[in-house]
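Computed from the coordinates by the stated procedures, all read-outs in this text should not be read as laboratory data. It should be emphasised that the depicted structure is a prediction, and the values quoted were computed from it without experimental measurement. Cβ atoms are built from the backbone, for glycine too; each structure is taken alone.
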Structure 1
Amino acid sequence: MRYKFLKLRQDNATLWVEIVNPPVNFSTTSLEEEIFSLVKETEKDPAIRVFILTGGIEDIYIRHFSIPELVQSTPDIKKLFLDKVFASRITGRIFAFSTTLTNWFMDWFPGLERIILKLLKATSGYSSALYLWFMMHRLYLAIERMNKITIAAINGSVNGGGAEMSTCFDFRFMINDQDFTIGQLEVLLGILPGGGGSQRWPRLIGKAKALELMLRGNLISPEEAERLGMITGSFRKDEFHAKVQEFADAMSRRPPVAVDGIKKAVHQGLETNLRHSLSIELEESARCFSSLSTHKIMKGYNDYIKETIEAPNVKPTTIRDAVIHLESEEFLKSLDV
């Protein structure tokens with residue numbers, strides 16, 4: 001598939017996706033459509049184990065979401081009478097329940113997701129409000145649930161919708177020597193982070209800090225963002241790509257079945273109570289143990305223990321030695337996993 005706003009390149013088992021939407025990489029519905037299609041396609045490729053999203057324009061990641069599209073939301077909402085629907089507590093709750101149900105059905109029936117998004121897009125010429133929100137929500141959920149390690153390589157300042165999108169990734173890295181910042185500035189425009197930011201930031205950094213981030217609408221430095229847990233780490237500009245790639249290479253050696261199981265257990269578990277989340281964990285554990293690759297790794301590690309700990313007249317290796325062994329390319333290649 002050809003992409004208008006995305007440039008792709010593969011480095012080992014890592015797919016680098018560069019956003020190119022001059023002048024400052026505003027996020028748009030069209031851009032999010034392309035990322036959504038790419039995410040769905042990449043999930044099917046076993047050769048890709050790490051998915052990285054970065055800016056394809058120097059010193060620019062994603063400025064924020066397109067303001068013209070957001071301005072259009074006001075008349076579009078009125079065209080659908082949503083202002084009147086949410087003016088009533090009862091009809092507002094009914095509508096909220098119906099959108100929850102719609103998302104639930106799309107989760108369980110991928111074919112239905114495609115149909116609903118196509119129908120909403122077909123009506124976007126009259127009113128784009130619902131399509132904008134559903135497209136945004138489905139994209140961010142798709143990134144979050146991707147069966148790959150995902151990394152947001154933030155090579156410039158990021159605000160609003162771009163910052164919200166970053167919350168869906170497993171890891172976030174920033175450049176720390178160019179005065180770049182991250183923030184949720186929506187409150188300054190009289191709105192809230194409506195692409196999932198009001199829900200995902202509290203889950204990442206806690207309710208109090210998330211409220212401060214969104215209510216103050218201030219710009220956060222990479223150092224402060226790392227301290228708060230908003231990002232995983234930060235590097236100098238001259239080493240940023242190499243450091244992120246080094247991290248990606250290490251992550252690409254994580255067994256895919258375990259990566260997928262951990263992500264499903266965490267994300268699905270956070271959406272329910274502890275009793276049910278433990279059942280989800282049990283289900284994903286069973287899937288891992290049923291995997292041939294897991295069986296090979298466990299057996300290979302058991303052989304390592306016999307040779308380095310249980311064999312007579314050997315000094316037992318440390319757990320650090322064991323981790324180095326398990327992470328080594330030689331070990332994984334010997335097992336053909």
Structure 2
Amino acid sequence: MSPKAAEVTASKRAELTPQMLQYAEKFDDRGDIRWLPYLMYFHAIDHRSEVVNTDRLGFRLCHGPSGAASLGGPLPEGPVRLLAGSSTVFGIGATNDAATLPSRLWTRHAPSLPWLNFGARSHNSAQELLLFVLYRHLLPPVEEIVLFSGFNNLGLARLPRSLQGDHGAFFNCIEFFEQMEKLRASHRKPNSVFLRPRARAQAPELEDTEVLELEEQISTAAELTIRHLAIWNVISQSMGARLTYVLQPLATWVRKELPVQERQLFEELDTISNFGQVYGDIAAMDSGRRYSQALEKGCRDLGVRYLDMSPVIAAAVKPDHWLFVDRIHFTDDGYDFVAGLLADSLELS
């Protein structure tokens with residue numbers, strides 16, 4: 001056995017969550033990113049595998065009692081319910097499409113209306129909103145919109161000020177700005193008289209590499225989230241749909257003592273990624289609570305129903321119940337467990 005094969009064999013991630021290899025192959029690799037105008041990027045279209053399948057637009061298939069549905073595939077006549085958000089809604093970690101959060105809601109916990117999966121890998125709140133705005137015209141009548149999100153905005157608020165822009169940072173933004181600067185430089189015209197590069201009016205300013213303090217990260221992320229949620233609210237009201245904002249859970253926002261599988265997976269993941277270094281202080285339970293308080297106030301001011309999922313899970317989960325494949329995505333059992341709690345908390349039938 002080669003050293004690499006032995007390493008894979010010994011990997012707790014490969015042993016406990018083999019489906020993650022397929023997500024990494026097609027949905028983590030930046031070489032396979034589908035670059036899309038306005039949204040920046042979205043999922044591969046018409047992807048087929050035993051783990052994850054997407055339609056002609058890149059939306060993941062959602063399963064219910066009457067079969068599979070998606071925005072770019074077979075659609076129920078309506079009304080429908082939407083579960084929108086980022087990768088947890090998309091269902092990273094699930095072993096198949098039927099095990100995702102919207103599928104479990106439609107199949108078991110809130111089956112009175114069909115659900116559609118509006119989850120998008122690595123989107124911030126601006127991208128989640130744009131995805132909805134750009135594809136709203138394809139929707140049947142919508143009765144309920146549940147926006148299950150929040151962590152990406154907080155994580156991205158840790159990037160330097162120079163990358164935040166007017167609407168917040170986004171994943172892959174460093175590479176984007178680098179490439180745009182190269183493109184801009186290639187289009188700079190020479191001086192028309194002397195045929196030499198045009199001098200800048202002034203020396204370029206140094207980029208602001210300052211990283212926000214934790215409290216400002218929390219307030220910045222909350223402000224952006226509520227700003228975009230206000231537009232969701234206007235649109236949902238115009239559609240006659242009820243809107244709920246749910247702050248997605250993080251493993252370390254739910255409980256301090258982890259079951260053995262989560263502990264083994266997180267320890268292994270920390271050796272191959274820099275999650276602890278990048279997200280350390282915002283992953284603390286107290287940070288999650290403060291972020292939730294800011295979001296709850298913003299939702300209250302908008303008149304939008306709000307739910308923080310972490311304490312709901314904490315109150316119901318048993319100490320040895322394995323829920324997470326990493327700190328933000330669930331196992332099949334975890335998705336089903338959370339779907340049941342979500343349906344109960346929002347009184348969805």
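Among the shown structures 1, 2, from which was the value 1.09 of Rg/Rh (Cα atoms, Kirkwood Rh), for residues 25-224 alone calculated? Mind showing how you got there, number by number?
Details: 1: 0.96; 2: 1.09.
Structure of origin is 2.
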Looking at percent of Cα pairs over 38 Å apart, point out which structure of 1, 2 has the largest value.
-> 1
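So FRET efficiency 1/(1 + (r/R0)^6) of positions 57 and 81 (r between Cβ atoms, R0 = 30 Å, to 0.05), computed for just one structure, reads 0.15; which one of 1, 2 is that? It would help to have the intermediate numbers written out before the result.
On the way: 1: 0.15; 2: 0.95.
Of the options listed, only 1 reproduces it.
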One of 1, 2 was used to calculate mean count of other Cβ atoms within 10 Å over residues 145-152, yielding 22.6; that structure is 1
Can you tell which of 1, 2 yields 1.15 when Cα Rg over 2.2 N^0.38 Å, for residues 153-280 alone is derived from it?
-> 1
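For which of 1, 2 does distance in nm of label points 7 Å out along Cα→Cβ at positions 249 and 265, calculated from the coordinates, equal 1.3?
On the way: 1: 2.9; 2: 1.3.
Of the options listed, only 2 reproduces it.
Please compute relative contact order in percent (Cα under 8 Å, 6 or more apart) for structures 1, 2 and give me the label with the greatest value. It would help to have the intermediate numbers written out before the result.
Working: 1: 15; 2: 18.
Once relative contact order in percent (Cα under 8 Å, 6 or more apart) is worked out for each structure, 2 has the highest.
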Could you figure out which one of 1, 2 the value 1.61 for Cα Rg over 2.2 N^0.38 Å, for residues 97-216 alone was computed from?
-> 2
Quick one: helix-only ellipticity at 222 nm (-39500 (n - 2.57) for each DSSP H run of 4 or more, over all residues; to 500) came out at -17000 when computed from one of 1, 2, so which one is it?
-> 1
